[in-house]
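Each structure below appears as structure tokens.
Read the figures in this text as sums done on the coordinates, not as results from a lab. Everything numeric in this text was worked out from a predicted model, so none of it was measured. Cβ atoms are built from the backbone, for glycine too; each structure is taken alone.
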Structure P
Amino acid sequence: MAGASFILAINLFIAALFALAFFLVAATNRNDGTPRWFALAYCCGLLYIGAEILLPIQINAQLTYTAGFAAFLGAVACVTIGIASRYRQPIPWGLVAVTAVLSIIANWLAYDIGRDSIVRMLAYQAPYALLQAVAAQLVWRSRRRHPMDVALLVLFCLSGLQFITKPLVAQWTGGAGDFSQSYISTTYALYSQSFGAILQVALGLLTLLMLVRDMLVEVTARSETDPLSSLLNRRGFEDRAVALLAAATQSGVPVTLVASDLDSFKSINDNFGHDTGDQVIIAFASLLASSSPHKAIISRIGGEEFAVLLPGTNQAAARLYAESLRTAFGSMAIGALPEHMRVTASFGVAEFDGKESLSELRRRADTALYVSKRGGRDRVSVAADPDEDEMPMHPLAGTTAIRRARTG
């Protein structure tokens, strides 16, 4: 078996393996079109390899030659479309379609030109290089600069470069064979198929890694997100808050926690139903999300209890922030409730002292919140200095259960 034929057989196995892998990823992540396009790309690659295997035994190889070109062009086009999907860029349908039609016609007509003709070889390789350049541009325009994205950008640039320089390589290595049937036995074929195998594996592995990374990020986000409010849940809040407090301890940057609780929420559920209660939760969560600073850590801790951790904010500024939330929410009309009815919220504010734990900071914010509740609700209270806070800690402090006990 010639060296190029052996590499071709390896390419066949690799393409089949990656096609299967991308189909499996697509089956587990139906919302992302990227793995489907890459699976289709590797299926087109299988058709191209099949055409290359058939070429040596064809008497009139023009049809098989053109079909092989079209199959590989389809593979490169599917990769480009998949990259556009991956990076949420407009898919260049027009460019892909025009390139496909014109280049297939050009290669059919150029078949009878000498195989070592630069014109014929450029007609064959230039469309591949063009679509690889388009894929590189899509990655660049996305402005994502994660190491994997940079590696993908470099890979597309290298791939486009190797396609456009293949006519020169063919000249240096003795040509692409006198006939299409003799291509597979040439040194140029060995180079072309070997380099193609390397790029095929690199692109497949890198794209699979990126898709798996995206899936892990999505799974993690779901596990840390409250599905009703779309805010962080308790787990997501605590993971980020602990890290933020550790950084604040080192830097000395002020951090303040604002705890909040919807007033008389149980009566809303009892009188209007849980669906209405959910609408109230969603309305308050939307207000928090739209009114908080970009770096704030916003969470629905549980039930009607919320928490916002404000980096770079002292107690006085946090109190103003809480007052603005209280006023805005108290005047907000919620469609599920009677037109005249308004819902209020109470707030507790506590500034991080630079050495306490998250649970201690939450306890002080909860104590201030309890003062707001006891004082008539719909108000903001500020926590006392931690050294002066002598309120005994209830074993359920900071939970929705104790809130309900306090508010009746």
Structure Q
Amino acid sequence: MELLTIDDFDLKGKKVLLRVDINSPLDPRSGGILDTTRIRGYVPDLERLSGSKVVVLAHQSRPGKSDFTTLERHAQVLAGMLKRKVRYVDDVFGGLAKRAISELKDGEVLVLENVRFCSEEVCREITARPPIEQAKTNLVKKLSSYVDFYVNDAFAVSHRSQPSIVAFPAVLPSCIGPAMEREIKTLSKVLESQEGPKVFALGGAKADDSFLITKNVLTKGIADRVLLSGVIGIIFLAAAGAGIGKANKRLIHDLGFDEYISQAKELLTRFKDKIALPVDMAYEKGGRRAEAPSERFPDKQALDIGSKTIKAFSEEARKAKIIVANGPAGVFEMNGFGLGTERLLDSISRSKALSVIGGGHLTTVADAGGFRDSITHISSGGGACVSFLSGQPLPGLEALKKPVKEGA
């Protein structure tokens, strides 16, 4: 079933509950917002809802984290970007929120308090329930009674089953927002397009995520080539019998990824010609970067792909018609070991391919290197992007497949 969008409804004059993801990095000393990219990304979408009374539902971080705080500053930043009235209320579904929503005029925007301040939003006992049961929470029962319509425009958290994501479609007419629509269209094109070569460059420390994507795109015939680096690259090298050294074998074990070695062997047996592994890797020696062949690697932790691998992977990226990159090629935070990630992103940005990158770390490098404007699409969701590319259903999207009909 096709998901409904805001173009399928007349929302003029309606009170629209808009779930967004404006979770932003904060200065640990001042609490100021360091990067307003996510907030700015919603400006065009809010302009499209300029005839509605928009109630913004969002979160900042999660309980227990140092940046778990209010959305007051987010509202101030949004007001400056929209150049029209944006109110903030330090309440989510109580009397203050009810009154503020009732006073909204067409074209005005109200930002509610951090929805994760509500225990029901993060309580595991509740989030384990189906959406229809989550709809019985006070958060959903009360807030849904104040509005007319629900729009999920938060792709980045739609892999989570939480009341603000999955429960409102059970009680309100609902659809996806413009930002969500862009994400789905781009990622769907990556998976469904017949253009090739189609290349996936996967790295980072989350080898379980990378493995799920690798398995999905290979077994379904989606990928022409999969370039593996980071921890997943080390796991596949171990599966191939390479002499990766004791330090890297310990790394796999300490991270709890031993079980993936046998599974990687199966994929290598079936798809050897489609999987590219590092032929050399970098390590620290005397405070400097040193490199060695992957087949005869010293007892040192691999911190990046080596020069020969960088050249080979970059060439694959340049030839691609579609390329997806998720996760850095090495420990880019360490001086001298961001080289593989930077060179690979540079090649992607210079290619004429439809390019997609996902994951916060890769996005950080893309911004620092000035590559953002040359990449077709930067996914707003790390976990959600992984789930989508892995072929796993996203609870937030599944909930929208059978929303309450308007007027019901």
Structure R
Amino acid sequence: AFYMGIPDAQVFAFGPPAIPGLGTGAGFTMMLQDKGGNSIDYLSEQATKFIAAANERPEIGNAFTTFQANTPQRSMEINRDKVLKTGVDLNDLYTTISAFLGGAYVNDFNRFGRLYKAYVQAEPQYRQNEDQLSQFFVKNRDGEDIPLSTLISVKKISGPEYTYRYNLYRAVEIGGAAAPGYSSTQALDALEEVAAEVLPFDMGYEWSNMSYQEKAASGSGNIVFLFALIFVFLILAAQYESWTLPFSILLGTPFAVFGALLFLMIARFFSETFENNVFTQISLVMLIAMAAKNAILIVEFAKMKFDEGMSLVEAATESARIRFRPILMTAFSFILGIFPLVVASGAGAEARKVMGMALLGGMTLATLLGVFFYPMLFVLIGKLGKYEQKRDAEKLQESNN
């Protein structure tokens, strides 16, 4: 409540950025650009309208900006006629003003084994307002002290404390965060819709910091997941020397994906931090390998039994019976290994919890369903690929030879 006693104070609370160095806080960052070269007041007016419209959207928790076009300022004008009459050098006048009010570097000196910088500047209590300029003096060519107040006039004005230049356009930085229950993608889409409705033709926008990276990487998770499936398929095809047998392994991947999303949905009833974010997508890529590993334990043994002369159904049944315990041992060792992620605490705990919950759900459901469906998938692919007919044809050809 400290800021309540400060007129026109602005206070914002936000978390640290997800990636250190990309922005000053969590949430979205948008740069509202004036592409028409209009005045500062026009840019401020459009920013105010945009923020008001954005805050009305349910996807936006809060949108704000620290930009102000009416910050109280002081403009100093030098009376050059008086400067010439009094014999004051303009460079001396500029140096005096700069040193007293803004500070000026003098030199460096060594003390106690360290290097220190020396600056000259008036004490704060002597530079609070324009009336105190009479306390500062500058020498003319005759060595006389001339008060600055006789050479300078100060006017009260208002304007922006600072302005951004983004892509060479004057811009306003707008920050904020998504509302509870909405993802960052939904918030960015809502802001784009607001911009299309509110902004005039001579205004534009660009994303910055984490929002820029999110837009640039949008959709890459699906590509990574697809390439992971393709690479696993090619490796399995080379290992088994078959283009069809790897499908009996990869068709179990949906079990793991469904389990991960199901557990996240259930966990979301207890905490809204469990969502489909980048950590979930990393977990899904990992589950491809974990689900394939369980399937390989059954399919590889079933192929060995089938090559020994068993039928598809007999080979699948025998492999499921023999490899049941190894599958459970492998699955439980993995689940117990990731359980500390689910109950993590401390810095970065929410990211670990999401990843742990996705892996827990995916591996649990893939194991429970996989021990029943992997043998069935082996039989299905074998029937579609006509493995038994091909084996009989090879045996007949060998007997004829």
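Starting from the value 5.9: which structure in P, Q, R was distance in nm of label points 7 Å out along Cα→Cβ at positions 75 and 267 calculated from?
R
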**Request:** Determine which structure produced the value 124, 60, 49 for Cα extents along the principal axes in Å, calculated from the coordinates; the candidates are P, Q, R.
**Result:** R
**Message:** Quick check on the output: -10500 is helix-only ellipticity at 222 nm (-39500 (n - 2.57) for each DSSP H run of 4 or more, over all residues; to 500), derived from one of P, Q, R. Which one produced it?
**Reply:** Q
